[in-house]
Structure I
Amino acid sequence: MSESHKTCPMTQSWDRFRPFDHQGMNEFFACKRKEQPVFWDDGMQAWIVTRREDVRAVFSDPDTFSAVNVHDAITPFPPELVAYLRDNEFTREKTQANCDRPKHTRIRKASQGFLNMRQFRSLEPKIRELTRLAIGTLKGRGRVDLVDDFTYELPARVIFQLLGVPEIDARKIKEWADSRFNMISGTATFDERMEAGRLVVDFWRYCIALVEARQKEPGDDYPSHLLAIHKADPEALTLNEVKNLIFGVLLAGHETTTNSMGTVMHYLLTNRNEWQKIVDDPALIPNAVEEGLRAGPPVVLWRRRTIEETEIGGTAIPEGADILMSIASANRDEAHYDHGEDFDVTRENARDHVSFGYGIHFCLGATLARLELKIALEELTTAFPNMTLVPDEDTDWQKTVLVRGPGRLIVDLND
């Protein structure tokens, strides 16, 4: 063990970077922020950035730090999987989160013409209706898994409203999305990755069918909005880009919100007095949402690649180097947050987190995610004010590099 590790007892549980294991992560990064805020990791072959100021600086400088590697597979796909995807016309290309200017500017302009605050706010009554319907299935059941029974499908049902699709199998959409994340940043075996590839192809074909249906019968929805732009000027948005944008929103538009709902509830019920605060004073709920996003971001690590030789926090970084920004660490940086390791729904600067990114790639769905989380907490505190977390149950945090959320959250509703 290095001298730096000897000076920080918290690293006894994590004496090295463990990207697939989130237990002990926050303690490990608390040490790294003090002793080695930018460090090289042989396993990931990347520089890890831990301080908030440095993370924001990377996000803010797209001329130095490219986003092209954001969705690249952590472990290269086996040749068999590459061939399978090619043979099945999986024409995935870089859009929005994983592309640079000028393409990024062009595509983001097209997307935010529909994915904007006005559109999201108009969905509030429907989101509340869907949330209450989901809560209705919980009442009288006593003990439930809040993830499987509530947070898993609800955000997908909200995304369906943007796509103008009828009520379909939300769990199937979730399984497709889960398979994509596991392919890219999980610990899947060869057989699991091949099966994930088959599921992703099914997912892709669903998105193509949706686009083709809107070409025949346009509506007041996101696919129709994109197709109208394409029809007016194919160079402003290609047909394949339309397909990729629909694939992307069906992939990430609900997965991160599912993770956030589960994580926020985990923190609130683990710190039961904080739950009681929002039960007693619902005006605290919007800030509780921000504190949950700060303390437990749905994306714990995010990527960039250096376009030229540079430095981060005084550390020299070569050209072409992969960067992993620890969102989880930046959100707890004691240089900005007093007692940043504590969960406090009254924290004054909770909203200053970087959980939705920063700069030109700031998440287009941030407003929608915040709205969904706020409504979920309003309805859950009203329906189940006495809810408690069942102790000693395995939360089963996801084993992926980039995203984090509880796989299960067993609670007593006490209704």
Structure II
Amino acid sequence: MQSIYITNGVIGGIVIACLSGFFFLSKINKSELWRVIVTPLASIIGSGFLVVAPLMYADFGIWSIPLVLVLNIFALGVGWAIRVNIKWFDPYKAAFQESKKWVVVLEKLSNFALGASYMVAIAFYVSLLSSFVFELFKIHGDTILFGFVHGKQLINTLSTVILSFIALFGLFKGLHGLENLEKIAVNLKLAVIGALLATLGIYAIASFMGMTDTSYVYTFVQLNGHKLQILGGLLLITQGFETVKFLGDEYAVETRNKAMLFAQVIALVIYVIFVPLAGPLTATLTELHETAIIQIISQTAFGMGVVLSLAAIFSQFGAAVADTIGASGLVEEESGRRLTERQAYLPVGGSAILLIWLLPIFKIIVIASRLFALYYLFQTIIAIAISIDQKNYVRTALFSGIAFVLLFIVLFAISSH
């Protein structure tokens, strides 16, 4: 048992070094496409990678394996609808103003829903980031220090400082300055995720060979309407691909659409490997909280608990920056450019700070899921209108099915905790 624990830690360290070298020293680091990919990818992985395994396994057991695939495939369908809009609606919005004014109104409504979604999501990411920082010192939300200082207050204070830094950095350095910060965070995060998947895989093989004390048991859970409502509340774990829609002033349509698709496929592969490997290990948890995954990973490889805590910090920082970029681009667009993108970082950061002090973290997940579902619903209806205009009835039928599911999520999604 001890030899596997130490050996796995060494392997994890080697994988991190190799992948870090690849992401920072190869041509990919200077690629324009990669620069665009990291924005949606940071948001998608930051949305749920750290909480997806404990949350899904607790509610769905063995069903968490196919259902995480279903969630990501569904997100690809929504992404397809948004890519149709980026290609055919955004450049010709003025023409729709004359022929289909209701579509333009729906676009504006969807942007208001998305703006609210971004504020909630940014609050979630930074709250999670701060929780992982204090996890390094064994301080949780319910910890009381010196008899009167609550851990939650410390977490919220650090979150406020981080959000203030992001907003001010964006104000003075602009989009590309934030993108550079984001790219560093994503490169480091992907290197750690690669190591995490490798060590989890080795640990699983060792467990099946009887070399560890862990038994991989995939519990059976009965699916019902209540479980489907919970699944709808987990839509947030796939969110983030839409951020490329608001980079139109900087990048071409084809580049943005390609970046969205690549980011979604990379995230799908990561989720579909991670959940089956980590899910059964969460069965030993006595309490489900935002940093629960650290307890799981710490038992598989020497040093990986600390490494994952650091990765979590990079992950959530990158996700917060990604959605701040998206939100600020949206504010600039909806203000009729009376507010520049740089100026928009301040109200975006301020709104997220307010939410952090008002809402508990797991409630934030389901609120954000429903708001994002509302945005995706409006965008899918716009894509249906475009598909009907283009007499593409197969696409119309597929997008109609997606819209029906999104309506269900908007109306009935609930939090599991």
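Values quoted throughout were computed directly from the atomic coordinates according to the rules given, and no laboratory measurement underlies them. Values in this document were obtained by computation on a predicted structure and should not be read as measured data. Cβ atoms are built from the backbone, for glycine too; each structure is taken alone.
Given that relative contact order in percent (Cα under 8 Å, 6 or more apart), derived from a single structure, equals 37, which label among I, II identifies that structure? Derived from the structure labelled II. Could you tell me which structure in I, II was used to calculate helix-only ellipticity at 222 nm (-39500 (n - 2.57) for each DSSP H run of 4 or more, over all residues; to 500) as -26500? Working through the options, I get structure II.
If mean count of other Cβ atoms within 10 Å over residues 97-104 is calculated from each of I, II, which structure is the one that comes out at 16.2? It traces back to I.
Using distance in nm of label points 7 Å out along Cα→Cβ at positions 145 and 321 as the calculated read-out, with 2.6 as its value, let me know the right label among I, II. Answer by label: II. Looking at percent of Cα pairs over 13 Å apart, for residues 265-312 alone over structures I, II, structure I comes out largest.
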